[in-house]
Structure 1
Amino acid sequence: MTTPKPAAHAAASPTGDPWLLTPGPLTTSPLVKLAMVHDYGSRDARFIAINRRLRERLVAIAGAEGTHACVPLQGSGTFVVEAMIGTFVPAGGKLLILVNGAYCRRIARICETIGRAYACQATPEDVPVDPEELDRALAADAAITHVAVIHCETTSGILNPLREVAEVTARHGRALLIDAMSAFGAIPLDAQAIRFDALVASSNKCLEGSPGMGYCIARTEVLQATKGNAPSLSLDLYDQWTAMEANGQWRFTPPTHCILALDQALDEFDAEGGVEGRGGRYRENCGILVAGLRAMGFRTLLPDALQAPIIVTVHKPADPRFEFETFYNRLSDAGYLIYPGKLTVADSFRIGCIGRLGAEQMHGVLAAIRDVLAEMGVRECGPQLAGKR
């Protein structure tokens, strides 16, 4: 039987690290890694200048100059999502969450934890959120003050109709909060065309920095009115913003090395052509991956029209010889890390298209998958048909 060749990993990754085909953390460039070897003091004038530059560049990516401000925050993406909900939804407000995956459901859990009223409008995980249903929900419930939507739901890789959601929300005079964690930097989002009060994303994902920092891009006039809303000291975006505006410094110890990595990552983002260039490479990655998987007989969860070029969800084969843990471990041995599924509608696994990856890595993981399947004796890659055992 054929086994994956360790040499393929060594040739592909000069550092000896595996390729991370995940939604984050993800593979970073050598220069992004190298940027983190330096130490900066949090009150150093050079470091303060880097923070100012980062905030301006992130606002510019969203096309939000002059109307929005960037508020960075320590922690993973979920930290800044919780900070956005707590800061922008006041104690007397009500959030309508558009749910079609695990990360929308996490927002509901945040609301429960911090004591914010909420309602959910749910669609299946393989169906985009419904702007027409949103229209009806906002018309029927005057208590709803805010709407939360995820641009690309990482549970499935589905792209939600953000422009239509924004138009409906604005027409009803409600505020829109966007989780753009897995889309920002690769899928266009222009604040001049899509009205939102706040948007959050993180330092890794499509910007290809290191994990450890989130940020909120918020409409300045709205941010000014959020004083006293947050139920948390460390997750108070208003307090963080006013402190940084006053002296350019973080309230608490900043993730200095993560910030240096993101500064370098944004240089590489610009050199690649910004959103258009970064998104173009990811779309090529996704196309190679989907075509190769389908050629082997795998079935992807989403049709091409709904598939964001971020992460691809794949139905597990019905072949009884397929066992995910073995599949995962042997791909890892070959130098490729993938992700387990997170769906409730189907058994699945996920393969990411983002990070410092290109066509070579996509073809590499496809070759490794073919070798591992042969080693496992898996001959049929199609999923279990509904109603059959």
Structure 2
Amino acid sequence: MNITPSDYKVLIVDDVSSNVLLLKALLGNQKYNILTATGGQEALDIVHAEKPDLVLLDVMMPDMSGFEVAQQIRKNADVADIPIIFLTALNATADIVKGFQVGGSDFVSKPFNKDELLVRVQHQISLVVAKRIILEKTEELRRTIMGRDKLYSVIAHDLRSPMGSIKMVLNMLILNLPCEVIGKEMFELLTMANQTTEEVFLLLDNLLKWTKTQIGKVHTVLQNTNMANLVEDVCEVFSGMAGLKQITLKTQLPPAGVFVRIDIDMQKTILRNLISNAIKFSDNGSEVLVSLTIEETNAVVSVKDTGCGIPEEDQHKLLSESTHYSTFGTNNEEGSGLGLLLCRDFVEKNGGKLWFTSKQGEGSIFSYSVPLP
């Protein structure tokens, strides 16, 4: 790390003028900017006014000890991070321990060795430089992340509404223009467009919500509701998507229902993603089962498919933000890997946990818990 000494101010505090002159000469030869004080109160005034990068502080002074000066510096948030090297003839363990307790960064014993002093000063200045670089890079990274999250949010928000309208139109066309009317080829194209639109809409919805969770704009609003009814409603919405792949979407719910206290919007997002994934990774003509059971103090929702499953070596990547795992569905449907991360986050915000079991070639079961009131 290259350091330009002239960029840094060092305050020398000692009540013995000969010591001040010697230190000033040594550090001045290294091109450091030198400030001096001969007492504790004077030192504090200079520290607050000049904010030096390092303080060389004598311990034994008549008006205020170096330990007291250090304590005063550490109490002021504006200057509390300035490193302090104590200059002292005291070498008892108790004195050294006290020096570190009041905020000292290092000790140099009197009479000091010139080379040792310069190395210790350079070391502390190097730490100051490193800390400033870290703070600058951290702030730069924070601004970059904020800009990225804002961009994601704007993109997702502005595209979500028109995409929702397109989705509704395509759904209406699928319902009102059967294969017999427009021909097999056109119906297949319409079906493909409808499926792609559903996937893009879900992706935009996930992206918008994920961005909001990252910047702290998602708040959990708990409401009392019948979980069985909520599961049934979401499954009904996805019955059309399942039908496009001739997949049977079944539910297994307690007849009396299960009443819980949850954030309804978050729960719908979790279910939409888990059911959408189950359909995406299931073969044409297979079955997806969504069940709701009571296990001890939790309601447990499970989404089971008999699709392609997840290779064992890839399973640890699935809920990890660092790997961001995604793959293609059985009809080459694209995935972003974002949905499951969002599910995990929302499940935890509702006081539950998310887990899964999967076997390649046999299918997967994704489950999550909801605490009972």
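Only the coordinates and a few stated rules stand behind these numbers; no lab work does. Note that this is a predicted model, so its numbers are computed, not measured. Cβ atoms are built from the backbone, for glycine too; each structure is taken alone.
Could you tell me which structure in 1, 2 was used to calculate semi-axes √(5λ) of the Cα gyration tensor in Å as 36, 27, 16? Each step should come with its number before you reach the end.
Details: 1: 36, 27, 16; 2: 68, 23, 18.
The correct label is 1.
Relative contact order in percent (Cα under 8 Å, 6 or more apart) was computed and gave 25; which structure, 1, 2, did it come from? Answer by label: 1.
Given a value of 20.9 for mean count of other Cβ atoms within 10 Å over residues 72-79, calculated from one of 1, 2, which structure does it belong to?
On the way: 1: 20.9; 2: 14.0.
This value belongs to structure 1.
When distance in nm of label points 7 Å out along Cα→Cβ at positions 208 and 240 is calculated for each of structures 1, 2, structure 1 comes out greatest.
Quick check on the output: -12500 is helix-only ellipticity at 222 nm (-39500 (n - 2.57) for each DSSP H run of 4 or more, over all residues; to 500), derived from one of 1, 2. Which one produced it? The correct label is 1.
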